[in-house]
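> Below are structures written as structure tokens.
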Structure 1
Amino acid sequence: MEEGMEYDIAIVGGGPGGYVAAIRAAQLGAKVALVEKERLGGTCLNRGCIPTKALARSAEAFHEVKVAQDFGVETSTVAINFPQIIARKNSVVNALVGSIEQLMRAGGIKVYDGLGRLTSPRTIKVDEEEVKAKRIILATGSVPARIPVPGLDLPGVVTSNEILDIAEFPSSLVIIGGGIIGVEFASIFGVLGSKVAIVEMLPQIMPPVDDEISRRFGQVLRSQGVEVHTGAAVKMVQGESPNLEVVFDTAKGEKTVTGEMVLVAVGRSPYTEGLGLAEIGMKMNRRAVAVNEYLETNIPGVYAIGDAIGGIMLAHVASYEGEIAVANALGGEQRVDYRVVPNGIFTYPEIAGVGMMEKEVRDAEIPYKISRFPFSALGRAQVMGETTGTVKLICNAETGKVLGMHIMGPHATDLVQEGALAMQLGATAEDISHTIHSHPTLPEAIMEAALGQGLGSIHLRKI
């Protein structure tokens, strides 16, 4: 840009919220600047969604080879090459970062490398350079949350960032936190052969998941050899690797679990420090930027999206918010709508959900009906040898409309999209059951669960 000119929109943060916002703004004809202090793609691509799923795929491949004999395939010695697993993860990440860089160039988006700090509602200082814009979107993401527990600075205690680049595979791993991040890593390292223990403060693991699915998966984890300690408040970490001790209190007294490595996975916090927000009078909700339903802050012309606003901290939500914020920054009046937000957990087996959980429906006093269909009764799942899990469908008992769908089983993260589309379109269980589903496929489980809202599933005997 020429000296003295300003961008239509400048975005701080190049994660799935920021880079999507930049592309959409460019598509709408805006002059766009994007400021990123590290690599494009943000946490999701570099230290979250993508690298963890690359590790999960390696774990899945390892498991498939281990059980190959069940399918009539003879195999020799099966072992993991952990450095190669990490190298493949890095290769996938690098390829995707490169793709985003190409999209930036193709869209004519100017990328500024450096830490951005707002010096006014229209100016971002990037190192010693000033970037001026008519509108600014904050998409600064989040960082691993920390808890005030002694010993977290000991060698061998890592966060979800560091564990993605460890050099050697740990023979044992203690995970502090049984949320989505902690459970995903428990599944990955457990399948790869590490002895894993989870220590969770709440009464059950995975609080954002439907209670029934959470309980069932807890049983699955234990059957896979993972120790699960709930209602456990961590007091300290002590000792040294390979005998790091996590000490915690339970209703039955103090307990200790030992591991070669300790992963602290207690969630994430909005990254908003050092951005100059207080100096320009930005209203905050603790560490999160406060926004209205149009994603605008209290400062006109400044918007915020993604983990920085501390709402539903999912990559695809950040991308959605990025599109809404751009539309509004360019003169629109679109409100955010969070009624249909699918979520997925890449464990073994996978977990996914969309819409209301049973407890939410019950607390809202909505008349409802639940139907279920187990993967053990599905032909495709039998063929795959993956029969653990179920589809749980929650519908309005009066209208038949889908209120929620919760799945534990093979490819749950893919299957849940049918529930998301049904909810978005206001479909009923009858609409789903009257839609012909290919045979033999996994989505038939959803059709069968929908049939269960009426006369009953075809391939499930009533007891």
Structure 2
Amino acid sequence: MRYVFIISSVLLLPLQIAQAAPPPMVVPINNSESVKTDNPCDFWDGINHSSQMLGDLCGVRTLLARYGMTLGIQETSEVLGNVTGGAQRGFDYDGLTQVTLQLDTQHAFNWYGGTFNVSGLQLHGDNLSAENLYSLQTASGIEADRGARLWELWYDQKLLDEDKLDIKIGQQSLDQEFMVSSNALLFVNTMFGWPMVPSADLPGGGPAYPLSDLGVRAQWRTPIDSVKILAGVFNGSPIRNNNAADSQRADRWGTSFPLDGGVLAIAELQYSYPALGAMSYGDESPLAGTYRIGGWYDTEQFADQRYDNTGVSLADSTTGVARLHNGNYSIYGVADQMIMRSSTDPNRNLSTFLRVMGTPENDRNFIDFSANFGFNLTDPLPYRTDDTFGIGMGYARVSNYAVGLAEDNETATGNFAPQGRSETFLEATYQYQLYPWMQLQPDVQYVMNPGGGIVNPSDPTRTIKNEWVVGVRAIIQI
């Protein structure tokens, strides 16, 4: 029975570590004039002329704007399915409703530089990756446990001359600011948001959608305007019970606010070219780029991926208790660069992105390296200035210790229980601007060596075959 439990844990691990990332949330500009209409309840007028589907919401947005508040509501709905591979084939629907309310203290109280933010999530539908794919790098950035939950709750204050410094304190989701590739956010697969390394290795998958964490973040724009420093200190885990099989169920409503863990420290150096406010050269602006390098360190205790507390492989362990290690860290780099701009169509440009992240701590990490790379073409077709086409890929490498445990399990049980070295996927997507408030996004992904090469639960004598995943996403600003 002990061996069955160990093997089951290895099989289910990809489902527990997958962490998602939603499409960027659009919060309307706090300006009552921008949402006023002759008839604020004329939803048909909003559908045709507003950047939000329901326009002024019968005057609600105008009323909130008078008190310095803005309301953003975004619905993301999608249907995805695997036509080859997986534990089984089929299509699933899943959806996410995000609601964000922000208050500008200058407008509300005549207090300069303050922003209060609260946001919530309502998740609905099924989870294709958990039910069919068993992939490490899950197919959708919105897949999560069903239910409603608080997401972020923070206050941000600008300080110093020209707002050189701002401090944010409260419940925060780190995938909104750290490790971000702006060009990668176009894609549907979750790993173009929060990367694979922290998703797999940090407690609970780290403080990223749909989880968040209490902490303090500082952002300093240096005297060199093109250089910024981002740094933060947060609770070491977004959940109280780091051994929970499902981190989202461990904090079902997003309101546990743990402060009794270790410390998660993160820092990032950003360089942007041209600098904010830089002048153009002649008739052409320079091709814009942003580069980031950073790292994180978590003081929590981390379980060994292969050996127990007596130094014996967990496959042969009599204690069943993994050896514990103090602390864990990773370093990363992100590059976003425009590489071409049309001389005849100023909206058409080609950009690329690259993000790499690794950790040398193989003994306590399931994934020790991950990478994302791709290209975006804006305005790809005549008269489609708001459309974007993208091709990208993701790669995740399983650590030697995790592979070693799978080999030990095969030897100990005599059962087929492999754990491959890596998983790679390719994605092609097209974001079509149907209305100012709605985007449609057909998408196709190809996953090679799903789960890194794990056993197919529907056929324990084979690994899961490569997967073609197809579908369409709709993003609606309500």
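> For distance in nm of label points 7 Å out along Cα→Cβ at positions 168 and 416, which of 1, 2 scores largest?
Top value of distance in nm of label points 7 Å out along Cα→Cβ at positions 168 and 416 goes to structure 2.
> Of structures 1, 2, which gives 0.85 when FRET efficiency 1/(1 + (r/R0)^6) of positions 96 and 312 (r between Cβ atoms, R0 = 30 Å, to 0.05) is computed from the coordinates?
Computed on structure 1.
> Compare distance in nm of label points 7 Å out along Cα→Cβ at positions 136 and 224 across structures 1, 2 and report the one with the greatest value.
The maximum falls on structure 1.
> To which of 1, 2 does the computed value -9000 (helix-only ellipticity at 222 nm (-39500 (n - 2.57) for each DSSP H run of 4 or more, over all residues; to 500)) belong?
Derived from the structure labelled 1.
> Given structures 1, 2, which gives the highest value for distance in nm of label points 7 Å out along Cα→Cβ at positions 296 and 400?
The maximum falls on structure 1.
> Which of the displayed structures (1, 2) returns the greatest value of FRET efficiency 1/(1 + (r/R0)^6) of positions 152 and 440 (r between Cβ atoms, R0 = 35 Å, to 0.05) on calculation?
2
Every read-out reported here was derived from the displayed coordinates using simple, explicitly stated rules and does not represent laboratory data. Fair warning: this is a prediction, and the values are worked out from it, not measured in the lab. Cβ atoms are built from the backbone, for glycine too; each structure is taken alone.
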